[in-house]
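Just below sit the structures, each encoded as structure tokens.
Every read-out reported here was derived from the displayed coordinates using simple, explicitly stated rules and does not represent laboratory data. Computed from a predicted model, the values in this text were never measured in an experiment. Cβ atoms are built from the backbone, for glycine too; each structure is taken alone.
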Structure I
Amino acid sequence: MSSGAPHEQVAVVLGGSVAGLATARLLARHFSRVTVLERDARTAVDGPEAAFTSWERPSVPQFRHSHAFLARLRLILLAHMPDVLDRLRAVGVREIHLHETVPPGMPWTPRSDDEDVVLLACRRATFEWALRESVRALANVELREGVTVAGLVGARRDGGRPRVTGVRLADGSEVSAALVVDASGRRSKGAEWLEELGAPPPYERVSDTGIFYYTRFYRLLRGAPPAGGTGLVAADLGWVKVAIFPGDERTFSITVGPPVGDAALKRLADSEQFERFVAAFPSLAPWRAAGVSEPVFGPSTPVLVMGQLRNRLRHFVDADGPLAPGFVVVGDALYHSNPIYGRGCPSSLMMVELLDEAVGLHPDDPIAMARHYHAACEAHVRPFWDAAIASDRRMLGHERALPTGNRAAVIHMAEQAFGWFVDRGVVPATRVDPVVFRGLLRIFHMLDTPEDLVLNPELVLRSLPVLARVLRGDVPPQIFLPTGRAQVLAQMDA
């Protein structure tokens, strides 16, 4: 892929959002030219504030929703795109270190690897702006916006699977490529385009998240958050999830995630009702107290609603190899999980990093490259997707019937026991035990795998006494003060 005639040295990336821009940034190492095709046309802006205000991203419905940029993403930037992190620092993006998030009163002894556990407090628009500026600075990357892709170009060879050789645009023109990367997000039409070429359908697994999201953005009138906190506030109260996401330029957002079936909370789409909801929580209300913050666009700042969210994974490689050599997928088009866990952008950059590795190892063999990439994603990204599915299933109270096969039944029971132990032992222990707190935060930040919760004997042993406390009814106090649904609805009705 990195040698041959000029048209064989071109890579085309479908989608110019976070996954697509990061893909272009790293593929520029391997190809003489990389072309990014983006459906939305972003206006020229002089900084992230203008990007947040003026960019319209209909193809990215989550563009102005809350985002968490976890430590795994930051480490990938340090390793492969340090200039992006420098741009973010230059515009005032906060880096929140682990010790800043330790619960009050918890004894804490720093460790050398704590320096890896850093959250980037940043709006999605700011991150996308910095990444886009980095890509625009590359001489061998062409960013074409306002372009609609209509399908893939390719043909079968000797009766085998079709080889993708480019893309067809809505205006009928074609763009040739040695590699086409689909980074067009959860609404990707990649499976349809492959079917048109005669490729086998991708394996797909789907489950509902069961949640609606309501988000409103604010700006602090003073520099520091209330009570001197870091801005990290989150809770799962069973009947609703609530979180505050810190951002750059003194911004923050409040997101509320009620179950899809809670009709009474659909009125959160109304800004007045949203504010009444927030005021009902002692842990949220100080953020909206008089003189502390204001809606980022004034009283007309909307409450953004995002729904119809489904966890989904797709496989574009099977036992016989890639479904269509010359075509790979990154980002939400490959693995998409509940946004509440903040794993969308970090997972996307993990996939891009793995693709960079695969192309480097197999520059002239698209089949071996696709196999390597698929196996690496299943090993490193899939566990976090599986963990999100299991967590959603517990939240929704979905109990699957016991499988009939012995092995499947054992796996099912182990998953149930694991969830029970995490909910009643590990999570409460994070409020009183610094070792468990650090361990869970490393998993939350995708630095360690979800399996470490049970494979790390220290985390298990230190969680057991807390589990015994919980079973006795002596639950460690929550930092986020719980508030009942009836009480909140009464305040919204008042």
Structure II
Amino acid sequence: MSVVAGSAFRPAVVLGGGVGGLAAARLIARHFARVLVLERDRRTEVMTAEEAFQTWQRAGVPQFRHSHAFLARLRLVLLAHMPDVLERLRAAGVREIGLGESAPPGMSFVSRPDDEDVVLLACRRATFEWALRQSVLERENVELREGVSVAGLVASADDGGRPTVTGVRLADGTVVPAAIVIDATGRRSRTPEWLGAIGAPVPRERSLETGIFYYTRFYRLRSGQPPTGGTGLVAGDLGWVKLAIFPGDGRTFSITVGTAIDDAPLKCLADPQQFERFLTAFPGVAPWRLRGVSVPIDGSDTPVLVMGQLRNRLRRFVDREGPLARGLFVIGDAAYHSNPVYGRGCPMALVQAALLDEALARHPDDPIAAARYLDRHSERELRAFWEAAVASDRRMIGDDRRLDLSNPVTALMMMAEQAFGWFVNRGMVPATRVDPVVFRALLRVFHMLEPPEHLVRNPELLMRTLPVLARVLRGNAPAPLFPPVTRAAVLAQLEAPARRSSG
């Protein structure tokens, strides 16, 4: 095919060899004689996922060694478009956790046929990236070139109109011609400045701080079963801190703690000993770190990884006039980036890779129509989840926006957002502990199988939630699955004399 005139002998060039870039290369290989993936980091050739976790250093992907949740929406993309990747993950020991396994203890949960879609992949990021990379390497017309830095775009002008991207310029000055260029370089994408350098408009952007620092440490179970006898899915949001246990492949799991960026006393969690003492204060987490249950994955030297400076960011690369630069497509975190706590980064990247594949199939000779298709369907499929992440983070960091009464539409939208958040937090979330219908509905939204607005558009969900909301307002809420602990109690424990660390 030829998306750009005269490009029949030029490869499709993918910038970034992470999850989004590899998925895009894997899918669009059917449209091009050659696909070239340019990746800044070098990854050693390894035979197993465990070797990938131990040896790959991904300076360009700061979240590489942090916790990941591979949601059901991502798994469905694999089933539909890359079943070989899913099979490789299964062979590597990745667990598939069904909806029934995630149900709260004591809930009378009866499975339905459509529950087979609601499956979480318990997997480390390194394992997932390894499986995807192996699949790409098996494609004869895909070349993966690593250790390559891209310095900018190369473009031609169209009669004074918007430019057409014809290639990329590497850091050493080399120009790589391209039929199309796909930016999958993640949240640190430099495409906005590259567009300005070739005379294209800069993308529209919305941005909001997440307000969170993340601390993560990896472990391995001594036996195959978690201490609670459940799936290993443990999460708690206590207002002043978020904690979660993420099950992984190969008897591994990780624990992530999210704190407010301005909570200075908790900066000590970067120290492994303090991190472990912190965990002992939480009854929902402490059993996982008892001696004999688990060990840090690399022994006592296993670091606590820190990630911060995160923003929810949305960029649009198509406006009313069309793409900002013809022949350029932007996917993944470079376009839609939200707080990693919601686990939507990898699913969004794979959804967009599949949409790009569809766009090129529907418009093989029209890059403008293909770009419009990708933009329009990405907005339809992903925008609501990005907005939900932003609204949740606003509530967490304290939404101090005042109602603009001079603009009734904006004021009503803000009021609706705040009311929706209040209803979900005070009514629906507690209802998931006792009502299987509400539990199923909220998990389908969490897994990106239903849009967030489904929660308030379904009359049955509203009717089932109201009695639980009344209980909450009376002070008789269903018992939380994650026992609450006060910040003062945890700080006192951190300041107490050091105790013997866990095994």
Value 0.20, calculated as FRET efficiency 1/(1 + (r/R0)^6) of positions 347 and 475 (r between Cβ atoms, R0 = 30 Å, to 0.05) from one of I, II, is from structure II
One of I, II was used to calculate distance in nm of label points 7 Å out along Cα→Cβ at positions 179 and 443, yielding 3.3; that structure is I
